[in-house]
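All of the numbers you see were taken from the coordinates with simple rules; none came from a lab. Source: prediction; values computed, not measured. Cβ atoms are built from the backbone, for glycine too; each structure is taken alone.
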Structure 1
Amino acid sequence: MHPISRRNLLLGAAGAGASSLLGAGPAASASAGTVPPARWIGSGGFTPVYDPSTPAGPRYLNDHTLIKARNRWHLFSIVGNSAPRGESPDSGAETAFAHASAPTPHGPWTPHADALTVDPAYHGEEHLWAPHVVEADGRFWMFYAAGGQNGAAINLATSTDLFAWTREPSGPLFRGLVARDPMVLRVGGEWAMYYTELSRPGGHHIVACRRSADLLHWGEPDTVFTDASTDATVSVTESPYVVERDGWYYLFIGPRGGYEGTDVLASRDPYGFDPAGYAGHVPGHAVEAVADGDAWYVTAAGWFRQGLYLAPLEWRETPPPRQSPDNPVAGLDVAGRLTVFALDAADHSILRRVQLDPAADVWSGWERFGGPAGAVPTLGRNANGRLEVFSLAPGGANLHHRVQRPDGGWHDWEEFGGPAGAAPAVARDASGRLEVFALAPAGASFARRRQRSPGSLAWDPWEPAFGSAAGAPPVVAANADGRLEVFALGPGGSGIGHRWQEAPGGAWTPAWQPFGGPAGAAPRAARDGSGRLTVAAIGPSGVGTFTRRQTVPSGGWDAWLPLFGWSAGAPALAVNADGRLEAFSLTPGGARLDHRWQLAPGGAWDPGREFGEPGLLLAATPTAAIDATGRIHVFSVTTEGGIRTRVQARPSGEWQPWRAFGDRLIAPVVPGASTP
């Protein structure tokens, strides 16, 4: 049997199709009819607390574990040398477990000698992955994944002091198809080991569980979670971590929503989890939850970060609203001036800047725009050119909107009603009426609302069941013939579905149809100068970006094709003045921004080049918008909250250097994080 590599699993076939339909909805929950005391989980922002780098170069941590013993916290983790910016390292070279300790999870962390290094003489070990440590019977027990010519194995080492470790003389505890990422929890009078596996050769990714009375002898596996969205070609179910709180069990499972994303599922049954128990999202990789006294934290690490990150864990009564992938947002106003909206870093109020002179690219200062601000707003442009801003109230209380007047001023903010799980998606149909698509809290469904006439201040009632459960806010685009088409990610990345108008401005297809392809996060869509729509989406884990283009304007679809490598989310798309699409993709961790463009409208793509600023970390995929002169502007937010912008020197041409976009700090919102 060939040695198992995490890298091979991830890169196997990122374009594998998903089979489920958006309209199918999740399966019945194992805990249906009951509600946990803290039903929803979110997190604050992650901050770095430990960097394992050495004078020889930068290093990363990946799957890890924290344990508190003798009034000190200990960290054990996969460790490796960082790859060039935006590239993944070779997981086969992960052959040691780093060890560090600290008085609190915040640090300061003191590095120690590696806890364990690979030993090929020990039953053919070739790598060391995913340590997990528990204390029992006067010893510390480290469970970890190892593999080699004999296949995947879960191994054990023990210690009395957390520094000197001895492997179990009898060899691996058990072997599996791709058994890895073990996590051990005391459940009642027994121990439960959760780990990732395949249901069968070529089958689904699952979380398996074995039980033990003594931590040494383990029973046969049960399946406690099945990822029904994919087959074995892509590794998308990793790093399971289970927490018990008030009689409820919470499974943290990733990657979801990209490489740096983890979903949480709740259940009364520690041996049964399913998507219907969705309880929240944490924007980190290999997430683990720890309690320090009354305070709860989540830790994260991964290939594209240097070291360990920490964030407060939020136990919530209400679902945390989702953040828009666009930050800031930009569009042309009634006077044809490019206008940018963002959230203030200090109080998360809405700020606005206006391009006063498009030819000279002169801008106003930042000014307050008022209104509720629970997330970055979204924009619609009426048939008469007036902008309309849609905002989510803090905590996801409700939606509001504000409409521009013909003279360039603004009407007052008004409540807009409808579901408030995220800021809505907006588009203009063939008749000139705006249509809005809004996600319900926790992604339970999404609704649709339409203007009564083009540019009207009046709206038709909400259509509450336009779409069922979704894993992200929907995306909407207009076909060349004016028919709107909506794309939505299924729960847990179970696939992309789409639904479209059967005639311009008319009725919609009665059922959602599968769109196939990668489903790692919400897609994006744009129409190029040939009149054809292009949809871009990332594969599970963010392993790559792929595009699917219409065969003819308003018609069928070509096959999925690769566009970028590792991606934090679907790329920003913008249409040049000459009709060629441009795409901007950020790698996980925000260290590299790449750029590709069509050589002709609707044609092949240039190989592309790096577009960002080396050494500058970005918080999210940038925003791209075109001004009245036909030049594209790209706006990027750094992790510190500064906005950087880069503008074409001429329409459809080359690019000027990056520069600061005002001196105001804005909130560096991370998609998937809890809203302020």
Structure 2
Amino acid sequence: MAEQETYQDTHQEEQQRLERSLSDIDKQLSEIGPRYTGNDFTEQMLDLQREERKRRLEIARKEPYFGRIDFQELPEGSSDSEANGDLAKPLYIGKAGVAKGGGNELLVIDWRAPAASLFYSFTGGDASAAYDSPDGEVNGYVHLKRNLMVRGGELIRMVDSYVRGQEEGAVSDEFLLYRLGENKDNKLRDIVSTIQEEQDRIIRAERNKALFIQGVAGSGKTTVALHRLAFLLYQYEGRIRAERMIIFAPNRMFLDYISGVLPELGVGDISQTTFSDWSIQLLEHEVTLADPSETMAHWFEQPRSAEELEHASGRYKGCLSFKAEVDKRIEEFMAGIVPETAFQPLDGYVLTAAAMRKWYDTDYGEELIMQKRDRLASRIRRWLESELKARNVTDKKKRAAAMQKLNAFVKKIPSYTAVQLYLSLFKGKTALASMPRAIAKTTAERLGGGSAAAEDLAALAYIQLRLHGLKTAPYDHIVIDEAQDYSPFQLEALKLCQRTASMTVLGDLQQGIHAYVGIQSWKELTRLFDAEQTEMFELNRSYRSTMEIIEFANHILGGMTGEVKPAVPVFRSGEPVVSEAADEEGWLPAIADTIRSWQAAGVYDTMSVIGRTARECEIIHKHLVRQGIEASLVQSKQPTYGGGLTVVPVYLSKGLEFDAVLIADAGEEAYGELDAKLLYVGCTRALHMLKLFYRGQRTPLLGSWEV
């Protein structure tokens, strides 16, 4: 009873503190005033500062803070001191820093600030704690760590995860488990209130490195990468800019799914795209992208052998040996740019090959290939104009003859677009002898028709960057999501877009379902950088699914070998995984009945039926609609994910998550021995409930698992 009264008193104190904070924020907002619309530059700059302050206050108004940590700072030079709670200062952590009354005293500390790192790094114990500040390391004692949930101006939940002097128990994860137990909507959300220690280390890692993150399904790696962008903008304010950051996601639907995270963190202007869309734009739409669904259908709509995967054209065109062939062709082009013969437009006029070579090598040494080529052509034109002027040549016929020879000479200086140079690898006498004939023929025909397959874009982008460079400023930071599906050649192209490597590269080898283009080991990508430029992180803890679902999914991959450890679930128990046999006649009705029962229970906000193929999903979707069940069908070109009930092919479900998942058919014909990663992806989309139907014999991937 006494504990309950103490909790209520503390809750009331926190609510009163919250109300004072909101009142202060409202007062500051009311004092900002209207926008300045005049032409005075100083006033315009002041107005931008006021708008930035207004933006931070509006973020804070929705949820002023989510955590509190009471920290007693030790005096400078002190090696130890008796912990004294009376000397501890309460620090409230929120998405945006707010000064009390607009002054110097902080009402809320920004989650990215050095002192706020204590909230994430401190996990308990009576020993002293420390954080790195701009002035050096700050040491002290933590007396209280409190999680707070604020909604609509009310304190909804309060959990003390650490109180100095009290026995520590399971309460440390209570708030996290509560948040993980919430239902999902159709957007990925920020995790600032539940960032874990291992995630925080990645977010706050050094900027000028290529960070590689191997994260199991549900480890929060995508969200961590987005929070890292927000942190870098805060930590390096004035040195890096949001408009010089870029995020590469696997498809447009996934971009829509993650689109809410950065605005929630108060970050805008960061480009978010796919590698295909970015490449086509870089190439100035000289080619269109061949239908990506054709490639996926080719590999996912029917079983494939290990040999077919190993010798797929996408793996050939993504490897470093193919890049070496591209580099060789670029060098050949460069070697032929400077004419080997003198230019003689008129008798007695001679521009030697040696002079042109000197211009090219010395005067334009550091410039891009096509810039050097165009500047050489311009220099030759200026040389002729200068000679004609110096010799006072006014005869029109003589001048016309000289200009005619000039145009003919300049025209012979080689000039390629990226597509033309790339096509030379596959067509005619210049085609590579080592190129498999079928790949060369198909590629040449496609490029000749004005389109390119996704597997060609790495080489095309690389050639474009070598020839013309990036039209914008170099990127300050690059995020690559689902990087296990990237080839080494793609990363080599992106490296050309930065002066210094600053990347966050994340993925999961266990979800590497695009084996026809992707990597089989992170070493394929990390070796592209110097050792001191890279850092590898592993996130093995899965926060998405229940223990039952994670253990079941790990069993599917149990027979696989590799460098990845199995997922470790958070101690969150739920419903057991269920599998049921379904005959052909009763299969579709059973799917509809399951969905109806889930909807009637009113427990799940988002549900998904995951099919093996696009054709299977179309059949399921039509049946559900005929049964009066509202559902959306996900297709390869779909730009958005709307939530609710979704029918989706398993190979398009990666990155998404749902409260409840029904695997439509886990029979042996649907998932063979080579499809373990594919089935693993489907099962790990589920947060709270997972059920599988199977037609015929159950897939051997489940082995002896009893479900």
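Out of 1, 2, which structure matches 3.5 when distance in nm of label points 7 Å out along Cα→Cβ at positions 67 and 531 is calculated? Walk me through the intermediate numbers first.
Numbers: 1: 6.6; 2: 3.5.
Here the read-out was taken from 2.
Of the structures labelled 1, 2, which one yields 21.4 when mean count of other Cβ atoms within 10 Å over residues 203-210 is computed from its coordinates? Don't jump to the answer; show the numbers that get you there.
Values: 1: 21.4; 2: 16.8.
So the calculation was done on 1.
Please state which of the structures 1, 2 yields -11500 when helix-only ellipticity at 222 nm (-39500 (n - 2.57) for each DSSP H run of 4 or more, over all residues; to 500) is computed from it.
On the way: 1: 0; 2: -11500.
Computing helix-only ellipticity at 222 nm (-39500 (n - 2.57) for each DSSP H run of 4 or more, over all residues; to 500) on every structure in 1, 2 gives -11500 only for 2.
Using the calculated result 49, 22, 12 for semi-axes √(5λ) of the Cα gyration tensor in Å, for residues 387-554 alone, pick out the matching structure from 1, 2.
Working: 1: 26, 20, 15; 2: 49, 22, 12.
Of the options listed, only 2 reproduces it.
To which of 1, 2 does the computed value 11.6 (mean count of other Cβ atoms within 10 Å over residues 99-106) belong?
Numbers: 1: 18.1; 2: 11.6.
Derived from the structure labelled 2.
Out of 1, 2, which has the highest value for percent of Cα pairs over 14 Å apart, for residues 243-322 alone? Intermediate values should be presented prior to the final figure.
Values: 1: 63; 2: 75.
When percent of Cα pairs over 14 Å apart, for residues 243-322 alone is computed for each of 1, 2, structure 2 gives the biggest number.
Could you figure out which one of 1, 2 the value 15, 40, 31, 12, 2, 0 for P(r) over Cα pairs in 20 Å bins from 0, in percent was computed from?
Here the read-out was taken from 2.
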